[in-house]
Structure P
Amino acid sequence: MLKNYDELSPTAIDFLKEIGNIGSGNAASALSQMLGKTIKMRVPDVGVLDYQSVIDEMGGPEKVTTGILVLTHGDFEGMIMFLLDDSFAQVVLSTFLGKLDVNVLQIKDDQTDFSAVVEMGNIMAGSYLKALATLTGMVIDMDVPAMTVDMMGAIMNAPMIEFSEVGDKVLFINDGFEIDKVSIKSNIIMIPTVESLNLLMKKLGVSDE
């Protein structure tokens with residue numbers, strides 16, 4: 001029985017990497033259909049990182065990032081957060097609204113812009129969780145995603161406070177994709193409760209090593 005994320009075995013990490021690969025592929029496919037554009041995926045890497053390392057990986061505490069947070073329920077209690085650089089919002093808004101040179105910090109001030117980006121995040125999160133549920137046989141429900149555009153240091157405050165009892169580590173899925181030759185840095189952090197993580201390992205048939 002796992003007590004924290006640090007106890008995940010190399011085999012477990014490999015399984016999580018495969019889940020991350022399939023889930024990210026599903027999310028990218030759904031986004032591709034909505035945008036009507038071809039998306040090239042990068043093979044994701046999965047690791048267990050502390051919060052500061054996640055912030056560093058994303059460009060530092062002052063890096064402006066779009067954060068889409070989804071609380072999950074059912075067999076998979078916890079949260080998933082998509083961390084997307086500003087090129088994601090620019091591609092979405094230029095495709096649907098014909099907007100160029102988007103200032104991501106002003107998205108939340110325009111309801112139309114905000115809704116468009118949130119809807120894309122909603123579709124990606126739903127597709128990702130559907131893939132996870134299908135692969136594991138787990139029942140996973142999700143709340144309506146909450147989106148913010150802020151500096152990485154501020155964005156990471158939400159999971160740090162909400163899930164402090166889990167510890168200072170998260171599952172970090174480092175991936176990315178390309179749309180119309182625009183490279184978009186995309187990362188996912190997963191913070192299931194320890195109980196949900198153990199159930200996930202059981203569903204995957206991964207024993208402790």
Structure Q
Amino acid sequence: MKILVAEDQAVSRHILTANLHKWGYEVAAVEDGTRAWEALQKEDAPQLAILDWLMPGMDGIEICSQIRQRSQARPNYLILLTARRGQEDKIQGLKSGADDYITKPFDREELRARVQVGIRVLELQGALAQRVRELEEALANVKTLQGLLPICSYCKKIRNDRNYWQQVEGYICDHSEAQFSHGICPECYARIVQPELDRLHAHAGIVA
């Protein structure tokens with residue numbers, strides 16, 4: 001997992017980067033909001049970002065707001081980092097589009113736990129998006145019968161899209177997931193099969 005760190009204070013940026021590296025994450029660190037925004041526009045942009053609230057260029061609040069306003073092919077998990085500890089500040093940060101909020105000076109283990117939560121959320125979102133794509137593909141492959149079907153009044157064949165006449169069961173198999181097992185209904189047995197059997201028996205008796 002690649003993580004973006006946007007922090008204008010060099011010491012804080014170094015501590016964040018060092019800890020994230022220690023925990024096994026790849027880090028892209030920038031010192032202002034403009035570079036952070038540019039990094040988040042790239043095709044291979046980090047999905048998880050730790051953004052300082054106050055920094056040159058765009059601040060963390062503005063970045064969060066801009067990210068949420070655009071259509072996203074890939075989800076982002078945004079953690080806002082700030083020295084502001086007031087309840088109203090936290091509410092403002094979360095309303096701007098941040099997923100989480102960490103106050104300075106931050107506790108190392110708390111930061112680690114919050115990053116892990118963010119990664120789990122992104123993994124769940126990724127799995128859900130993949131499942132949605134699979135369902136959409138499955139629905140696209142489902143064959144349905146609809147509209148007006150031209151059928152012969154005598155032989156009951158159906159004219160297909162290529163203007164060929166096709167048996168009903170063949171047409172339905174081509175345009176749906178249905179399969180056929182053939183049998184004889186009682187009406188057809190009495191009307192067609194039984195007279196044919198009687199005829200054959202009568203012919204056999206004459207020959208004998």
Structure R
Amino acid sequence: MNEELKNILLKVRELYMKYGIKSITMDDVAKELAISKKTLYQYVTDKDDLVGKFIDNEIAIRREEICKCFRIGYNAIEELFEISSFMNKLMRNQNSVTDYDLKKYYPAHYHKTVTARKEGIYNYILTNLKKGIKEGLYRKEMDKEVIAKLYLWRTENVHFDELFTVEEFTSVKLFVELLNYHVRGIATEKGIIALENKIKELQTALNK
């Protein structure tokens with residue numbers, strides 16, 4: 001992706017996150033970028049194409065941010081906290097209008113985001129489980145694929161169920177409880193110690 005298109009998509013992101021997708025026209029985008037519609041159409045064919053490129057870019061950005069967690073040098077439990085924290089932040093910053101517009105008016109692009117999210121969570125957790133087993137933090141005898149699916153199922157249902165409000169779902173309290181619940185079911189004694197140390201570290205940081 002060239003730099004010009006990246007700049008366009010960054011501005012589009014600002015507009016969509018603030019006003020939703022439906023209300024933003026190609027004229028609005030061109031005006032915000034201080035370019036002509038003719039120039040804008042050199043990069044996209046129509047609004048549907050623009051929304052599609054916006055979604056592709058969002059998926060790529062999220063994937064890159066999460067992949068950073070795998071490169072920094074955390075152990076599996078620290079890594080899990082970082083990934084979960086990033087996902088929690090994304091959900092907290094979501095614009096409900098943007099999500100609604102995407103689902104109603106651009107169902108194919110919405111389906112792509114759902115598929116990418118589910119595949120991403122499953123693969124990230126599966127990778128994390130393998131790492132935790134190798135480090136002696138998670139139990140060797142567990143079924144990794146089943147645990148990864150259970151984690152995905154729980155995350156999806158907690159987020160999209162009316163049982164929790166957005167404020168509750170994105171709260172630190174629920175964040176810690178979900179990870180505590182997940183890790184204690186798969187951790188070794190060494191892993192439990194690492195988990196408790198990480199929770200203490202988080203609580204200390206919050207109390208400063």
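No value in this document is a laboratory result; all are computed from the given coordinates. Just so you know, these numbers come straight off a predicted model, no measurement behind them. Cβ atoms are built from the backbone, for glycine too; each structure is taken alone.
1.1 is what came out when distance in nm of label points 7 Å out along Cα→Cβ at positions 68 and 188 was calculated for one structure; which of P, Q, R is it?
It was calculated from structure P.
Using the calculated result 140 for volume of the Cα convex hull per residue in Å³, pick out the matching structure from P, Q, R. If you can, show how the numbers build up before the last one.
On the way: P: 105; Q: 252; R: 140.
Working through the options, I get structure R.
Tell me which structure, out of P, Q, R, gives 12 once relative contact order in percent (Cα under 8 Å, 6 or more apart) is calculated.
Derived from the structure labelled Q.
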